[in-house]
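Next come the structures, one after another.
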Structure P
Amino acid sequence: MKKRVAVKDLNVGMYVVQVTKSNGSAIMTSKGVIKHLGAIKKLKSLGVKEVEIDTSKSVVAAEDLSPETSPSQNETLDTSIERNATPLASEMRRAKSMYADARTELKNTFETLKRGGDIDIAPYEDIAKGFFESVFRNQDALLCMTKLQDKDSYLFEHSLNVAILLAIFSVHLGFSKQLGTKLTLAGLLHDLGKSKISDDILFKQGKLSKDEFEIMKLHTVYGEDILSNMNVDDLTKQIALQHHERLSGSGYPHGLIAHQINQYVRMSSIADSYDAITAERVYKPAISSVEALRLLQQSQGKEYDDDLINKFVRAIGLYSIGTVVLMKSQKLAIVTDTNYEAPLKPSLTAFYHTRFKRHIEPSPIALQLTRETDAIEKVVNAADYQLDINLLIERFILDSYR
């Protein structure tokens, strides 16, 4: 029987299935029996608050463990790996290359589908595996890639970004590598049905008419149909079909309500909506990450799962790398590194003065130092100051990791 247990109530010999409550700093790579008190202390130090245990696989005490009663070695709970253990410099180079290659693959796939051709799932399984492993090593690298804006490439980059966000979400929730990779793959493929929508509708510079929107909504059905002819699991097909469903029943294509929408579809709808809101499109400007999260939270319990939205916010953070902020000094600064020990005090580089409307000599801002007098006032959208976010990320982040 499975039940949830507070970490303070854990004992040696309990079989842990998954992390159910955490502040986001722990990674659970496998299920398994807790063999020593050090593992419990490690979970506490990583901010884990609650886990799910399986009483049928638990043993009474450490000395009762034997080859006959113990899970196999690869099922032992691994609490030794912490989030973002790989230096950002080395992961950033890999992430940039992976993102570019995946974008090319997805673009070619859309062209093939438009011609009525068949596609191979194998390259996407490799991409999903690479994305999830990169996020596991250091989520900031690929998360930074999602901040780049190219309205002409939105169709392809949106799917990449949703995949990355789902990988980060999965890691934060303590999902296994197998499940996390499945969700990452589902994110990559969730919008393939748009290949069957005419370009006149897909790239229209303006609001769709009622009839056009009805056609656009069919991309979910088309997506499931395309994936049904591929060797993918039911979860991937389900997310393609249902990622626009909402708890209130106002979504499409089937108007499902809360009890008909599983956790993984709920996660996908949050990731999909967040990226859509923050993206620059041919018919709308980008919106800041904090404003996008505020919009999602406004509909908590109505359209989106409120508990999952709160966990999503903690997973990606308020001040992730590549975020532009307005300082108390009226300078603009960009987050160049995330501070996981003090999330509200990231590493920053100031580059622009809003009062004088001009660029300034780049200078680091160390919020973690007590002598620092400046402070973050709010997250802003670079475009509101006629600044190109792509150039800022290239200059202050990517160039430093070449």
Structure Q
Amino acid sequence: MKNKQGMFFKGYVTIYIKGRRPELFLNMLMKENIFIWDVQHVNGNMCKGKVYIKDVRKLKQIRRNTHFKISFEGKFGIPFFFARMRTHRPVALGITLACLLILFVSNMVWNVKVVGVNEEIRHEIELELNKYGLKEGTLKYRVDPLEHIERSLIRDIKDLMWVGIEKRGTTYIVQGVEKTVVDQTEEKSPQHLVAAKDGEIIQMMVESGQPVVKVHQIVKKGDILVSGIIGEQKNENEDKEKDDKEEEQKKEADQKIRAEGEIIAETWYQSEVTVPMTAHHETLTGNKDRHYKLRLGKVTVPIWGIFKEDYTETYSITEETTLHFFRWKLPINVVSETMFEKRTIEEQRSEKEAVEKGIEQAKRELSNQLDTDARIVYEKVLHQSRENDKVKLHVFMRVHENIAKPQPIN
């Protein structure tokens, strides 16, 4: 059964063996390792079977030294198909071109639908999709990866909360979800504004509530900055003989509101960083080389860019697209590989340059921990040391930032 695998691709014929005791001729074929199958007795002096086309010449040579007569009937398999096509070249050319045309149009983007969003956002999405290569008339293997397009759409379109792209044959469905605006008219609970960290107040922008601190005042984490309770202030000269009933009425007169605003304070941070005196940077030169291949199982055949550029160092991006015949996936993939030339640059720093890099690194690391509105206004190296070709720094920094955070009023 194993020898019969792939018989359509190899090509085979039906053979008739005529003569006294034809099974003797079959034994001779087996000794010569000629595979024959589907053997049947036609009558007492004739039998038939099937053999591969590649064994026909050897079979004829064996027959010359015997009294048997052989004849052939039927031709099956791809080799005979191509042989017939050679005698009908216009037909073969037409079939080949038709198959290539169908394969071409089956792997082209014919329609891009954007659903789930309003007309304005739909227009923005279509403009961005054109930039990413997802548009009508584009070959599928030239389209950027769908995951990359989805991330880019969410990043570039602010009113888009989620997007998903589905490929259906030659059509791409782009499903989007808009960001919803939360209704701010609902009643808000009362709150104080308290200090989120230690600092010195340098600016107060109170929208509502009663300020408790002043500019240039030092505050600790947790101190109330703006109170959400507004009422009559206690007078130190107030008659202490007021009865409990009047005091209770005064407390009831106090109003609880939602304190809001920004309290800008100067805060202080310290950071330790280590900077090597020798740095290595990888940079792209701008030169690139693109190659296209066809992959069928484990076999890869180059179709464009056979010869690679002689780059010493490279950075490669490989994309693989499955070919389709209408809605059916073919076992053929188009592999696109883009090779970028890169260079590794070794930089020797002086101690002064290493200190500057260390300060930049400390500021960058701190900025990643702060809000976007915070500003680093001052930095100073408190301690500096050098060991093992590295510079260690202890950096002090001052920051202007909003330290107010809400605290519900119980």
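Values quoted throughout were computed directly from the atomic coordinates according to the rules given, and no laboratory measurement underlies them. Nothing here was measured: the structure is a model prediction, and the numbers come from that model. Cβ atoms are built from the backbone, for glycine too; each structure is taken alone.
Of the structures labelled P, Q, one was used to calculate log10 I(q)/I(0) by the Debye sum over Cα atoms at q = 0.11 Å⁻¹, for residues 200-287 alone, giving -0.58. Name it. Walk me through the numbers on the way to the answer.
On the way: P: -0.35; Q: -0.58.
Matching structure: Q.
With FRET efficiency 1/(1 + (r/R0)^6) of positions 168 and 312 (r between Cβ atoms, R0 = 41 Å, to 0.05) as the yardstick, tell me which of P, Q scores highest.
Working: P: 1.00; Q: 0.40.
Structure P gives the largest value of FRET efficiency 1/(1 + (r/R0)^6) of positions 168 and 312 (r between Cβ atoms, R0 = 41 Å, to 0.05) among P, Q.
Structures P, Q were shown, and helix-only ellipticity at 222 nm (-39500 (n - 2.57) for each DSSP H run of 4 or more, over all residues; to 500) at -12500 was computed from P. Ranked by Cα Rg over 2.2 N^0.38 Å, structures P, Q are topped by Q, which has the highest value. Distance in nm of label points 7 Å out along Cα→Cβ at positions 136 and 176 computed as 1.8: which structure among P, Q? This figure was derived from Q.
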